[in-house]
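Structures follow.
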Structure 1
Amino acid sequence: MEENLNKTIPLGKKVGHSETYDPTHLFPVPRKESRKDLGIGASLPFHGEDIWNAYELSWLTPKGKPCVAMGKFSFPCTSEHIVESKSLKLYLNSFNQTRFDTPGTVAETIRKDLSAASGARVAVKLLMPEEFEKMQIHAPHGKSLDGPDIEMDTYAREPAYLTTGAGKAEEQLYSHLLRTNCPVTGQPDWATVMIGYSGKAIDHGGLLRYIVSFRQHTGFHENCVERIFMDILNQCQPERLTVNARFTRRGGLDINPHRSTGEKTVSNIRLARQ
């Protein structure tokens with residue numbers, strides 16, 4: 001299944017780029033189209049944010065000396081738009097030969113431009129080289145779903161795999177087996193998905209089959225996580241639900257959507273594949 005995507009937009013095509021500051025590279029994509037398919041209106045059934053980590057960020061000092069940093073950009077899920085990842089990559093590349101007075105000026109420029117593109121205030125934090133070791137590798141929280149040698153022959157999203165039993169549970173589960181496909185390039189996107197819930201016990205085998213069934217699904221990272229959240233919410237009716245996916249890096253960027261009935265923010269833990 002493919003998410004709605006206007007085929008006339010200039011994504012996935014050969015485009016020119018600049019190594020001097022150019023915010024016009026940023027390409028916003030409305031959230032409302034994919035949410036319409038999910039039956040989500042103006043009142044969202046979740047809180048959350050999309051955390052982007054940028055590992056290839058560089059600019060010049062006023063004297064022309066290069067600086068490098070890592071960036072964390074947090075988009076609220078209430079923003080009108082997401083930003084297409086290649087366009088953000090091209091935008092960040094436009095800093096490479098641009099002189100800025102201070103790292104603070106860089107951060108404020110990025111914050112202003114991403115906020116304008118997304119339609120909501122974006123939080124921006126730069127990590128300078130002396131702080132790089134803070135980005136340590138962590139393990140996902142909870143219990144892995146990936147152990148059982150299940151039999152699978154369905155690789156198109158199948159919510160019917162999601163079932164519950166009679167008992168109650170409060171669990172934190174994760175799987176490394178989520179794969180979706182980029183709607184722009186058709187290339188695979190890989191992620192670890194972490195699911196926390198309380199309510200009727202969700203069948204672990206069925207949940208794993210459901211996650212694997214995304215293997216040929218096409219959609220932006222943010223849209224896929226919202227589909228997972230809504231499918232579990234509708235099929236299993238948990239009392240509390242959180243879905244957090246940590247996608248692997250592409251083009252120096254990783255994207256990590258978080259949706260929850262309660263938690264508005266999430267820790268920016270870095271997993272081994274990131």
Structure 2
Amino acid sequence: MGDLTRMKFLSFRASGSARYGVADGNKIVDLTKRLKHADLKALIAADARAEAEREVKGATADFTLDQIAFDPVIPNPGKIICVGLNYHEHANETGLGGHAYPSIFARWNDTQIGHLQPVVRPKGSENLDYEAELAAIIGTGGRYISEADALKHVAGYACYNDVSVRDFQRHTSQWGPGKNFPATGPFGPYLVTSDEVGELAGKKIQTRVNGTVMQSSTLDMMIHSVPKLIAYISSFARLEPGDVIVTGTPGGVAWVRTPPPWMKPGDVVEIEIDGVGLLKNTIVAEA
């Protein structure tokens with residue numbers, strides 16, 4: 001296995017238990033049995049990436065990708081802070097933009113799923129929408145973080161699909177119900193370290209449903225950049241290691257189209273971000 005800054009962390013299940021490790025191509029080194037840290041969040045909190053690197057170098061792979069099931073990258077974040085209306089095109093197409101500050105709402109841990117796990121369309125609605133988003137995972141916590149220092153607090157990035165049940169989202173001015181149905185928060189496949197991802201500007205973010213491109217933009221089209229979001233959020237909340245900031249979606253969501261191409265059972269949705277990864281999930285009906 002190679003240099004850790006060129007690798008990808010993941011949380012996964014294998015042999016009946018939850019684990020975490022590093023992926024290199026098709027191979028996975030299981031860190032659960034090699035380190036004292038209970039999970040990936042604990043490893044980040046302990047700033048133990050160098051320790052992980054020592055264990056990975058020269059290690060024999062424990063699993064291949066076809067032997068594991070992906071969990072959300074961080075299955076147990078203290079906070080999942082989502083940002084709405086954060087791309088110019090999306091703010092314009094919805095007619096809801098124009099705010100000086102980011103629109104913030106929360107998602108719950110138990111709504112999250114991993115790469116290749118099924119997104120569940122609930123019994124109560126057919127208005128199931130896709131939202132490609134970049135997730136920033138906090139590595140070093142803090143309060144009143146400056147924009148200039150903000151990226152030093154990021155452990156890495158992942159893809160996120162902030163799947164929305166639109167009719168429930170629009171019941172009132174509060175978006176929480178439409179954003180918190182079980183199994184509607186795909187997150188993964190990997191945490192790619194900040195060193196590996198590099199500069200965000202110019203990197204493409206895209207949604208495909210059954211191979212058709214539905215959203216396509218670049219990360220520099222965010223209204224509020226990742227440093228601005230970290231500075232603003234840390235002005236009212238203490239950020240902790242493992243917290244997740246889901247940074248908003250570009251234009252092209254289903255609900256602004258006529259007729260809306262809602263996701264339905266059997267559909268395959270892919271979120272791809274240059275340098276970060278490809279997150280793929282299939283839609284199923286609630287049993």
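Observations, loosely collected:
- Label whose coordinates, when helix-only ellipticity at 222 nm (-39500 (n - 2.57) for each DSSP H run of 4 or more, over all residues; to 500) is calculated, return -3500 (choices 1, 2): 2
- Comparison of 1, 2 - label where distance in nm of label points 7 Å out along Cα→Cβ at positions 21 and 53 is highest: 1
- When semi-axes √(5λ) of the Cα gyration tensor in Å, for residues 109-196 alone is computed for each of 1, 2, the one that comes out at 29, 17, 9 is 2.
All of the numbers you see were taken from the coordinates with simple rules; none came from a lab. A quick note: this is a predicted structure, and the numbers were derived from the prediction, not measured. Cβ atoms are built from the backbone, for glycine too; each structure is taken alone.
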